[in-house]
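J.: Please find the structures below.
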Structure 1
Amino acid sequence: MSQTITETQVETDKIPATLILKNPVQTTPDEYKYSNLLPHFSQDTYPPLTPFSHSDPGLRALDHPDPRTFLRNATSVVELTPRLGTEVHGVNLATLDSDGRDQLALEVARRGLVVFRDQHEFIDRGPEFYKQWGSHFGRLHIHPTSGHPEGFPEIHLVYRDANSTFNFEISDSITSTVWHTDVSYELQPPGLTTFFLLSQPETGGDTLFTSQVSTLKKLSAPFVAFLRTLSAVHSGVEQANFSRSGKRGGIVRREPVENIHPVVRKHPVTGEEALYVNRQFTRRIVGLKKEESENILKFLYDHIDKSGDNQARLKWQPGTVAVWDNRVTAHSAIVDYGDSKERRHGARITPQAERPIPALEGLKLD
């Protein structure tokens, strides 16, 4: 999915901040099935996140005699592209037991993205179930600036309709496509992430994904060896300032942070190496001159943008649930539906994972 603080969409500067804050969503409870999941902007504040120990559930699935058992009853399992993405029909995520969820984590780590169709039962189980589901995969992240269903800050929402928008958006660019990995500025960014749409335009609003494993493999061995020696600053400051300006709900619940991550990280389950920079949150390479950092990052961003042979495009259908691994993919929302004035309402369940593991053993990150 293309840019964002998680998903990014094109801004309409025509919407005044007062409207966004005082009259956020033009609907009444009895006219929309998912009105209980509309964006709410509480005034609650939170202390800084603290480190925690994370063990990926996919590690348990490695010892399973058949770690794809959870797909046994699927009616269709189709690879979207050779390098990224699988689409599954006939598996009910809502009924997966703990073992099945472990296997799912391993499959997503290996394929980067797994798309499940016809998941109406999963979506309709509601926010308490979403929390229970996500907690299996890690500590649930509470977004510092986004809207959430009232009483459920762990559920990150993206929302846009004819009158309102609550996304991190840009208006002075020729494109809304901005590749990112969600909240990569956290010390322990997300691993397995679940996202679905509660309402969507008739056409448009797709999401692009790219394999950061494949983008890395396209580069020459000497250059990859150099990239392994580098670390980069990821920052949430710009996102927070965007909200402080009165947009996106105007709320900052936790002070923004900057953290240093390896430019090339290693997945704790598969051992695969992946490029770990993104245009939205990566700010500079540590230890390099300004021009050196800017030129390397620009090259890498352009490589990510243009590598269509590493990308997959998800066309949403009602009942679709996408599960991806933020450690080895990037995504960007596509905001091409604005003229239709239709609602696009999505919910993300975002468990945090380990602090990114450098591909180069011993790389200093402090």
Structure 2
Amino acid sequence: MSSNAVVDKGGSRHGSSLQQARLPRWAPYALVVVSLALGAGIGTALGMDSPFQWGLFAALVFIVASYVLGAVVEGGRQARDRLATSLVWVCFLLAVVPLLSLIWETVDRGRTVLDGYFLGHSMEGVQTILPGGGAYHAIIGTLEQVGLAALIAVPIGLLTAIYLVEYGRGKLAKAVTFFVDVMTGIPSIVAGLFILSFWIIILGFSYSGFAGAMALAILMMPIVVRSTEEMLKLVPDELREASLALGVPKWRTILKVVLPTAIGGITTGVMLAVARVAGESAPIVLLVFGATGINNNPFEGAQSSLPYYIYEQWQLGNEASFNRAWAAALVLIAFVMILNLVARGIARWKAPKSGR
């Protein structure tokens, strides 16, 4: 006898009450199509021309229809589950659509002048109201400034994280942790003003790429400290104890056991910190001072960078400068994307191998 049937006293069979009606698998996809059509119809009827507004109406229709349809067919419990799932998907799309729109707009506008000439020439002697010129000097400035910032921030941040995890105890460690948390929330303009007052006004040094690099290093340090600290905490204590039990000094245990174990996560954190400061514009505007020509020496004279170049070209307010600004923005996005891909590749390469 089937387990899904019940026999009463008269010998007749009835379907089991444990069976629950379910919507077909294609129902959510059909509901999406219907919601999009209704959203477009409602938006058109209300005189709205923006597809984004239509999408908001479609999302609202999808959420309500998912709950009502689930309640009618599957019951209240499954309807609430479908409601939560619909909200998650709608919020995901609301987060992704602006990002995709930004990337599409930048690619569409930036590709008009982005070519080998743009990447290989500066703005030296170019009339800003006419097409031509490039961002080579800004690319060189960004690479040098971000590289110097990494050289300053990474060793300090790495050693600070090692102190907090391996040695830090008492009030000093708590104070360092507190100030690292405070530095994480410091606006970039504050870092630029600090270097401006200390390096240029008090000490009397001139505007340069190195001044901008110091401000970027201040912004990088707390990110490096936090990411490295979390990666070091993930290293099992058994590895430390096994090394110390063999008579290996603590400093050598950290150098040969702890750091190699966490190197993948540490490198990922460093690359993300570099990507974070590569697009900072406020400190660069204050400290680098801008230049139209190529300056390969970051320690002397004004220098440009991609964020400053974008700001400068957009401020000029003509069609040619707008095109150059969009092209530079596309180059900057590509630079940050490459850094993130490198970070993910290193994390995957250095991740612990899973075995059976």
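J.: Rank structures 1, 2 by FRET efficiency 1/(1 + (r/R0)^6) of positions 216 and 264 (r between Cβ atoms, R0 = 25 Å, to 0.05) and report only the one at the top, that is, the highest.
T.: With respect to FRET efficiency 1/(1 + (r/R0)^6) of positions 216 and 264 (r between Cβ atoms, R0 = 25 Å, to 0.05), the highest-scoring structure among 1, 2 is 1.
J.: Determine which structure produced the value 28, 13, 10 for semi-axes √(5λ) of the Cα gyration tensor in Å, for residues 152-207 alone, calculated from the coordinates; the candidates are 1, 2.
T.: 2
J.: Now, a different point. Given a computed value of 1.41 for Cα Rg over 2.2 N^0.38 Å, which structure among 1, 2 does it belong to? Don't skip to the end; give the middle numbers.
T.: Values: 1: 0.94; 2: 1.41.
Comparing all candidates, it corresponds to 2.
J.: Now a separate question. Could you tell me which structure in 1, 2 was used to calculate relative contact order in percent (Cα under 8 Å, 6 or more apart) as 19?
T.: Computed on structure 2.
J.: So helix-only ellipticity at 222 nm (-39500 (n - 2.57) for each DSSP H run of 4 or more, over all residues; to 500), computed for just one structure, reads -22500; which one of 1, 2 is that?
T.: 2
Here, each number is a calculation from the coordinates, and none is a lab measurement. All of these numbers come straight from a predicted model, not from anything done at the bench. Cβ atoms are built from the backbone, for glycine too; each structure is taken alone.
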